[in-house]
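Colleague: Each structure below appears as structure tokens.
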Structure P
Amino acid sequence: MERRLPSEDNRLDFDPNVAVVHLCNVDTVLAGVIDTIGPFRIARKRRPSIFVALAEAIVYQQLTGKAAATIYDRLCALFPEREPIAEQIVGASDEELRGVGLSRSKVLSLRDLARRAAGGEIPTPAEVSGMEDEAIIERLTQIRGIGRWTAEMLLIFHLGRPDVLPVDDYGVRKGFAIAYDRDLPSPKELAAYGTRWQPYRTVASWYLWRVVERATARKVMPLATEKS
């Protein structure tokens with residue numbers, strides 16, 4: 001099959017078609033996955049700033065998408081601009097922030113993020129464009145409530161970085177185990193194997209997530225539908 005990306009999804013800072021060809025050339029198993037799954041369709045979740053992206057990430061942690069979206073909408077409704085503003089979060093009361101459905105821990109995380117953003121500690125998009133992935137992760141994980149996984153998701157979905165392999169992500173590890181017919185790899189084992197996917201480990205990760213989705217869909221599909 002022709003492994004091409006639809007033109008409407010060409011919003012990344014790298015050429016996904018080049019990435020897919022590279023992965024197929026260096027890994028025959030992943031090449032089979034790519035043929036099965038189809039085109040790489042990831043698109044960047046563009047946000048006004050890294051601060052807004054991180055505020056949204058904090059709200060969404062450990063919640064279903066629907067519940068998190070409701071709380072995030074309520075948070076945004078507190079502010080005239082309908083989006084989180086660092087100085088306004090700093091000035092908001094605990095009662096206001098807890099009132100939208102945020103836990104105490106998330107309120108503390110948002111306040112730490114907001115204080116750092118108001119103080120100029122959060123890098124701007126212009127600044128991060130010249131920073132290496134690990135430097136960004138190190139900088140962002142100093143914020144309360146922002147761990148390595150959250151920083152990696154920002155690198156992938158907000159910044160569109162091409163070479164991120166979130167080895168602690170269960171979905172990526174599970175997708176690898178299914179695709180390669182192996183036991184669930186440790187983060188260290190996945191990192192070692194994934195060196196062959198450089199410099200497009202983001203694309204490999206996306207396909208491994210899709211492997212899990214496909215396997216889950218097949219399990220829940222009614223037998224009559226499977227036979228048809």
Structure Q
Amino acid sequence: MTDIVSVEPLDILIFGAHPDDAEIGMAGTIAKHARDGRRIGICDLTRAELSSNGNPELRAEEADAASKVLGLSYRSCLGLPDRGLHPTEEALRSIAAEIRKLRPRIVFAPYWKDRHPDHVACSHIVTEAVFNAKLRRWMPEIPAWTVDRLYYYFINDLDEAKVAVDVTDVYDRKLAALSSYRSQFVMDSNDAVATPLNQGYIRRVEQRDALLGGTLGVGYAEGFVTKNPQLITYFSI
């Protein structure tokens with residue numbers, strides 16, 4: 001857990017199964033909104049204690065560094081079990097408590113299709129917790145809170161984006177944030193083992209964001225999915 005502490009409401013709260021999930025999926029969007037004065041927070045569900053490289057203490061230090069790069073107002077870790085994420089009462093209460101405490105207008109979670117089971121589990125648990133957070137008779141010791149919108153970001157596996165954010169002018173911050181996680185993306189220790197993350201993963205993320213950006217006429221873009229239709233007053237012309 002970082003030393004970034006906040007009791008003020010957040011504009012955006014992003015949930016990830018592990019430190020670095022949110023950065024992979026949407027660090028550019030985070031940096032862009034933080035730069036423009038929005039209060040952004042990340043909540044990591046686990047300490048990633050089962051990762052092949054690094055350790056929880058190092059991952060926490062790397063998350064601190066990435067948080068500073070992105071300009072976060074808040075970061076927390078719930079300490080739920082790595083590879084043990086399930087919609088238990090403990091997990092739902094922990095996540096809903098974060099939502100109620102921080103009162104974000106928008107919540108992000110990993111996309112519900114991904115090769116890593118923890119990312120899929122995180123998606124489903126956060127979806128349930130967002131729903132439960134608005135029920136005033138459930139966990140009444142903390143005032144209920146209704147999130148305006150819930151979006152899902154991509155980590156490993158892609159699908160058709162329903163919303164995209166142009167992150168071209170802040171993409172250097174995304175790369176810097178990802179580079180903070182050296183234990184995951186660089187084989188620079190004697191006991192490091194090869195994983196998909198340290199075999200050119202950052203470059204593949206950059207290519208993915210460039211491909212989506214290219215289809216929209218910009219340098220880089222991050223894509224998102226929402227399960228609900230969006231109401232607008234006019235189409236921008």
Structure R
Amino acid sequence: MDVVVVDGLIKVYGDRRVVDGVSFKVRSGEIFGLVGPNGAGKTTTLRMIATLVKPNEGRVLINGVDALAKPVEARRSLSYLPEEAEVYPRLTGYEHMLFHAKLKCPNNYREAVNYGAQLSGLGDRLHDKAGEYSKGMKRRLLIAIALMTRPQVAILDEPTSGLDVYASYSVRKVIRKYSRESNAAVIISSHNMLEVEHLCDRVAFINNGKIIDSGTPIELMNKYSSVNMEEAFIKAIEASTI
């Protein structure tokens with residue numbers, strides 16, 4: 001079932017089309033990667049899907065709801081974590097979860113917090129102030145907060161940006177666990193091709209605001225006779241400019 005339908009999104013800033021006719025669909029239980037270099041239009045696309053930025057043209061359906069016409073209703077099904085999200089240093093990890101859970105689901109916030117604690121994998125460190133956390137621990141906390149209310153659509157912008165190998169692996173493990181357990185659609189943006197190759201079920205290459213190709217990682221690597229996603233992406237860009 002297609003939980004997210006993105007159809008012909010266009011966003012113009014000044015005289016520049018930052019997003020130029022982007023279309024794709026994401027199914028339940030699928031991790032979908034939007035992959036491209038910095039400035040390709042990834043973040044703007046995600047913000048439009050999350051109803052934070054209004055497109056000039058196009059539409060977004062979340063669980064069949066027109067997200068542009070009914071943004072409040074669409075937001076009930078989704079969660080969005082921006083790349084630049086930060087923690088409150090004086091609050092503990094547990095207090096973060098409690099605060100967000102009471103806002104999002106006041107009637108069953110304890111269940112959400114318990115699930116978030118499990119997803120984060122932070123154990124007893126949840127009772128330490130978040131200002132004492134490493135960057136990887138902060139990101140695991142923020143991703144757990146984004147997922148603990150079990151949204152049917154989770155939008156994660158550069159979830160492992162700036163993290164080391166171990167922290168990145170831990171974050172990917174949380175995302176994969178959530179998607180499989182909750183049968184949720186997860187959309188991530190990334191320019192880390194190795195991450196995308198190991199995490200995503202399907203991938204769309206975006207460059208200069210346009211989707212230039214899409215498919216499973218294996219399909220894309222085979223199509224471009226490449227040994228990895230990085231090489232496939234470079235070849236896709238070269239082919240699109242011919």
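FYI, it's all coordinate maths here, none of it is from the lab. Computed from a prediction, not measured in an experiment: that's the story for all the values here. Cβ atoms are built from the backbone, for glycine too; each structure is taken alone.
Colleague: Taking mean count of other Cβ atoms within 10 Å over residues 24-31 for each of P, Q, R, which is largest? Can you show the working numbers first?
Modeller: On the way: P: 14.8; Q: 27.9; R: 18.8.
Structure Q gives the largest value of mean count of other Cβ atoms within 10 Å over residues 24-31 among P, Q, R.
Colleague: Computing percent of Cα pairs over 24 Å apart gives 42 for which of P, Q, R? Working shown, then result.
Modeller: Working: P: 51; Q: 42; R: 45.
This value belongs to structure Q.
Colleague: Then there is this: Comparing P, Q, R, where is mean count of other Cβ atoms within 10 Å over residues 120-127 highest?
Modeller: Values: P: 12.8; Q: 22.2; R: 16.1.
Of structures P, Q, R, the maximum of mean count of other Cβ atoms within 10 Å over residues 120-127 occurs in Q.
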